[in-house]
Structure I
Amino acid sequence: METLSHMILNLEAKKEITGIKVSRDAPPISHLFFADDSLFCFRAFPDSCQKIKDTIKFFCEISGEMINYDKSAVMFSPNTPTTFKHIMRKILGTPSTEKLGKYLGCNVEIDGRSSQVFHQLVEKVQRKITSWKNLALSQAGRLLLTNGILAALCANVLSVFLAPTLVKKKIDSILCRYWWKGSSETKGICWRKRSLLEIPKERGGVGLRSVLRFNTALLVKYAHRIHNNNELLISKVYNAKYKGTPVEHGISGKQCNTASWGFKGLVRSVAKCREGFGKVIGRGNRIAIGDDNWLPSGKPSFKSELDAATLGTKKVEDLMIPGSRVWNSNLIWRSFDQESARAILSTHIPTQVGEDKLLWAGTESGAATAKSVYAYLGSQLEEGLGSTANVMFWKKLWGMPCLPKWKVFVWKILNKALALNANLCRRGVMVCQECHLCGKEVENESHLFRDCSVSKHIWYATDFGIRP
């Protein structure tokens with residue numbers, strides 16, 4: 001395909017075809033290759049159609065490949081005259097279409113006006129769960145399938161477009177019910193709310209994948225990649241069309257109402273993770289002192305509101321001695337509190353002047369990954385939910401050398417997620433609360449597994465010889 005690409009570029013260089021531009025300053029696009037699919041973009045002239053067809057025919061002769069024109073299609077812009085459409089369709093020998101259709105199960109044309117195009121994701125997940133309803137899987141097994149397969153079914157779409165919140169919540173609800181019940185057709189009780197299940201294991205949850213956060217994490221990852229690679233075609237197109245990358249728009253809060261749905265999704269995802277990005281000093285002329293995260297602790301703290309008003313909107317280069325690459329210590333000690341002043345003075349200024357860099361704070365390399373962004377989004381929802389002691393306990397529990405289903409069972413005991421009489425009554429199920437074994441006290445977790453006289457005999461009869 002590289003040879004075909006050079007042939008098309010040669011036609012463009014000779015002005016025999018004219019590529020399509022999304023804006024006046026954007027680079028022309030004459031062709032895009034996706035694995036075994038090809039998309040050619042050029043202005044609608046009969047001579048251009050003939051040149052494209054002759055080039056493709058010559059490529060087929062030298063490569064031995066063939067093109068099925070019946071499965072190919074041509075799409076014209078709305079302002080193309082009908083007579084021209086008929087002439088050029090006859091030259092190309094392919095039927096015409098009004099839409100590009102789907103690629104890898106994803107609609108190519110999405111404008112965000114309707115969520116109907118994303119409902120196929122819900123149906124795909126539902127069909128997969130239905131095919132598993134006869135599998136005798138434990139909850140540990142269902143957790144593995146849910147995180148490893150079901151969420152991955154949507155990854156090719158979620159990494160390109162920001163799906164509607166309603167659709168993502170619907171998928172999350174399906175996955176949650178499947179984990180509790182094993183089938184969407186089975187009636188049962190979801191003992192704990194989904195937000196607890198989605199918390200990582202070391203924080204007290206079971207690590208159930210959240211499609212809502214997974215979608216955002218994938219988009220932030222690709223937005224940061226576009227930002228760091230200016231030579232990418234999509235980066236050139238975005239910079240020319242929207243005068244900036246999705247990361248720059250998301251962090252600065254710029255609104256672009258006329259942008260494509262794909263660009264809007266990238267910007268909104270970055271905006272949710274704005275505080276997770278940090279800047280590394282180069283020249284210091286593009287880092288706002290009070291608005292950007294450029295210290296290890298984030299933003300600096302000023303001594304007074306007057307200092308914040310004076311220096312807050314200025315750039316980091318204004319904190320350096322003019323004409324040198326050295327901090328102005330007098331200004332820094334006078335304007336910032338003690339902790340921030342020490343952090344600023346201990347920040348390294350590179351001797352070689354370069355551009356300021358935008359890095360993701362969640363990884364050592366500074367590149368945003370889906371895993372690190374997902375963890376960051378989860379930590380925002382988990383603030384204040386666990387202490388260091390709890391983290392150590394849950395790490396030891398999930399790291400125990402026993403079957404995963406027993407770990408899940410212990411988790412359910414600790415979170416009161418078992419169908420015991422006390423829990424059933426609390427959910428409105430009319431059952432007798434007394435213990436089925438001794439019939440003396442209320443059947444709850446502490447009684448059934450520790451205080452019940454029958455349970456005590458069982459514990460003592462084991463190899464452990466435990467006396468509760």
Structure II
Amino acid sequence: MKLEFKQLPTEALPALAWVAQHTAGAPEHLDVFCGELVEKGDNFVVEGVWPGAFTELEFVASELFYGSGLRVIDDEVYFVSSCSTVDRLWVHQDAETITVSNSLPCLLAAADIDLIESNSNYASAVETIVKGRDYQKDFPVSRGTLQVHYFENICLTSGMLQIKEKGLNVEPFLQFEDYSRFLYETALAIGDNARDPARRLPVEVITTVSKGYDSPVSSLLAKKAGATKALTLKAARSVFPREDSGKEIADLLGLQCKEYVFERKNILDEKWYWAANGSLQDMNFSVFSYPKGPSVLFTGFNGDMVWSKEKNLQADFLKRKDSTGLGFCEHRLVKGVIHCPVPYWGIRHVSDIKKISNSDYMTPWSVAGDYDRPVPRRLVEEVGIPRTHFGIQKSATTIDDLVLLPVSPKLKNEYQKFLKLNNIPTQKVMGFSPMRTMVDVWRSLFRQRIIDLTNPILNLSASKRTFGWEDYLFPWANQSLKPKKHFTMRDSE
């Protein structure tokens with residue numbers, strides 16, 4: 001199989017996006033378009049990091065690969081997804097063509113297909129990733145079939161696609177020291193890979209930090225990987241905002257920390273977040289300033305599932321309580337950011353980590369109560385961060401499930417036109433900021449409590465949206481972000 005790289009204007013694709021297309025009429029060729037920060041060679045395309053030398057290209061077999069890519073091995077092509085569920089691959093097939101991409105808007109353009117704009121189920125389908133392996137793979141489109149893939153690789157052989165499990169490289173963790181050593185060794189190896197001189201562009205390691213449990217761990221490991229900079233938000237999500245800046249922790253770790261204030265007026269590029277999952281929840285990541293070149297961002301997403309003492313362990317290690325982090329998957333490509341969520345390192349052994357968390361020898365690092373995570377507490381305290389500096393009160397800087405409506409007045413008008421064009425009823429509430437505030441308070445304070453109390457009788461849990469028009473943000477954003485005027489995949493030279 002030969003890769004044939006096609007040229008596009010720099011602005012046509014997000015910096016880390018790539019699209020590959022195989023046609024029945026040219027079975028020995030794979031056409032590929034890449035953003036300007038994607039690494040590529042005669043037999044590979046990659047935007048990612050993993051433990052190991054870059055030249056060996058072992059990201060196909062790794063279970064510690066973060067980002068995405070493809071590699072040709074003999075006559076087969078392996079499309080490689082991230083070893084997490086905060087990123088994904090999209091695959092479209094019709095009678096003649098197979099198209100694969102790490103960006104849905106780019107795939108829609110390359111395959112010359114459309115989402116069904118009147119379909120209200122896309123966002124809820126994306127949200128099924130919280131079910132782990134039972135997530136919904138099939139998404140309706142105008143022609144052929146569209147599927148999404150998480151935490152698995154796809155092999156193209158003889159014109160057919162086969163699903164391949166991720167490699168098994170991580171040994172079980174019998175005690176805390178095993179897990180701690182693994183985390184530090186992985187951080188060092190990922191840092192070496194990011195700076196490998198064989199790369200066309202070195203990848204800068206950065207991290208988020210807050211006063212919680214999870215991001216201080218990602219920060220100390222990012223420091224081990226060579227990070228010098230950290231990003232933090234001053235306030236946590238709350239009706240009455242609480243100070244949540246991790247600057248003091250970053251200072252103690254020797255990281256330069258820049259504080260940001262999250263307000264709706266500071267949101268940038270919001271349409272890429274609607275395209276990710278039809279939700280506001282991760283738009284806080286839009287306020288950060290990222291390096292100009294490629295970077296890898298260490299975060300603590302999924303720390304609650306991995307590091308809590310909760311003993312009700314799910315058989316499926318990919319199950320989550322929410323889909324936070326996934327909303328960044330499209331915008332990160334625009335900003336040249338590889339997302340590396342530390343709690344996913346070695347996640348197949350989450351049962352071992354739970355046993356360690358509940359073991360008697362971890363009691364000195366257990367503070368009791370509902371917010372108790374001995375493993376991250378021990379990791380952070382052992383590098384000199386005082387107990388009183390973190391993990392005191394559970395906070396979140398992601399945006400809660402507020403009223404789902406574009407923030408920018410320009411985009412709000414664009415969305416309302418989209419709804420009218422597709423004969424979808426709208427309410428005038430879209431134009432009233434006071435009403436939006438009332439719905440925000442309803443969502444954040446009362447709605448879930450009422451559902452929890454009445455669900456055994458009224459079965460309200462399935463009714464997630466307050467307004468019907470909230471369900472169409474995903475198709476609207478993806479359709480409007482398609483780089484239509486640039487893609488001529490099949491005819492390109």
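Every read-out reported here was derived from the displayed coordinates using simple, explicitly stated rules and does not represent laboratory data. Owing to the predicted nature of the structure, the values given are computational and were not obtained by experimental measurement. Cβ atoms are built from the backbone, for glycine too; each structure is taken alone.
Side notes on the structure shown:
- Source structure (of I, II) for distance in nm of label points 7 Å out along Cα→Cβ at positions 154 and 234, computed value 4.4: II
- Set I, II, criterion Rg/Rh (Cα atoms, Kirkwood Rh), for residues 210-281 alone: the highest-scoring structure is II.
- helix-only ellipticity at 222 nm (-39500 (n - 2.57) for each DSSP H run of 4 or more, over all residues; to 500) from the coordinates reads -7000; which among I, II: II
- Taking Cα Rg over 2.2 N^0.38 Å as the criterion, the largest value within structures I, II is that of I.
- Structure responsible for 15.4, with mean projected area of the Cα convex hull in nm², for residues 10-193 alone calculated and labels I, II on offer: I
- For relative contact order in percent (Cα under 8 Å, 6 or more apart) computed as 11, the structure of I, II it came from: I
- At a computed 2.6 (distance in nm of label points 7 Å out along Cα→Cβ at positions 2 and 266), which of I, II: I
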